[in-house]
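S.K.: Next up: the structures, one after another.
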Structure I
Amino acid sequence: MTQPPTAGSVAPDRFPPHSRYAGCEVVTTTLPDGTERRHLTRRVVPEDPGPALAEHMVIAGDRPDLLAHTYYGDSLLSWRIADANRVLDPGELVAEPGRVVRVPAPGGAG
């Protein structure tokens, strides 16, 4: 039987480079009852998202993944746009037609 990896044996780069969790470490927390839980360290969203690539005016039918594909060529990077606009739910970005959404430049802090 294969044993599950320990926290120290899981590399922080276990997520692909485009993942919002790339670089987050896996740690173990011991609960009051002695149970151990593995989890990722907190991902801190920078206050300054860096330079903007564009400002996008939302139209009906826009989706966060489509915006990321349009501006970055990768629909999995929609989290970067959400971070730059300080929203937890990416759906908020496109919920209201006419909203202006900031699209951070690739490689920026956001």
Structure II
Amino acid sequence: RHSFVQADVFGFIERMRAARTRFDLIVLDPPSFSNSKRMETTFDVQRDQLQLLRATVDLLTPGGELLFSTNRQGFRLDPGLGELAQIEEISARTIPEDFKRHTPHRCWLMTRD
């Protein structure tokens, strides 16, 4: 069974945690920044990545994979995330030849132990 969800990510994660729902694969491509009126606070992917990725990895089944992508220029993945999952940067495999000179995004595959 597959589903596509567009929602406030933190609210969605809380609902899934409460329901004890787990996923084999999660694709996460958050905005670089958001100050949506539907959110209680602003979201900045660089600032909020640890909270977001910890909560998302917790929704994975053992061996489950999280595909995380961001187009935030200068983004640096928090090194503390390595204790949560096996992490492999796969950006080069996701960027077409036409864009090799200017990296439009970065992408990681995180596998829960």
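S.K.: Once distance in nm of label points 7 Å out along Cα→Cβ at positions 30 and 54 is calculated for every structure in I, II, which label goes with the largest value?
M.R.: I
S.K.: Same structure, new question: Figure out for me which of the structures I, II the number -4000 belongs to, where helix-only ellipticity at 222 nm (-39500 (n - 2.57) for each DSSP H run of 4 or more, over all residues; to 500) was derived from the coordinates.
M.R.: Considering all the candidates, the number was obtained from I.
S.K.: Starting from the value 2.4: which structure in I, II was distance in nm of label points 7 Å out along Cα→Cβ at positions 46 and 78 calculated from?
M.R.: I
S.K.: Matching task: 52, 30, 26 is the computed value of Cα extents along the principal axes in Å. Pick the structure from I, II.
M.R.: This figure was derived from I.
S.K.: With distance in nm of label points 7 Å out along Cα→Cβ at positions 38 and 102 derived from the coordinates and found to be 3.7, which of I, II does the value describe?
M.R.: Only one of I, II returns 3.7 for distance in nm of label points 7 Å out along Cα→Cβ at positions 38 and 102, namely I.
Only the coordinates and a few stated rules stand behind these numbers; no lab work does. Note that the structure is a prediction, hence the values are computed from the model and not measured. Cβ atoms are built from the backbone, for glycine too; each structure is taken alone.
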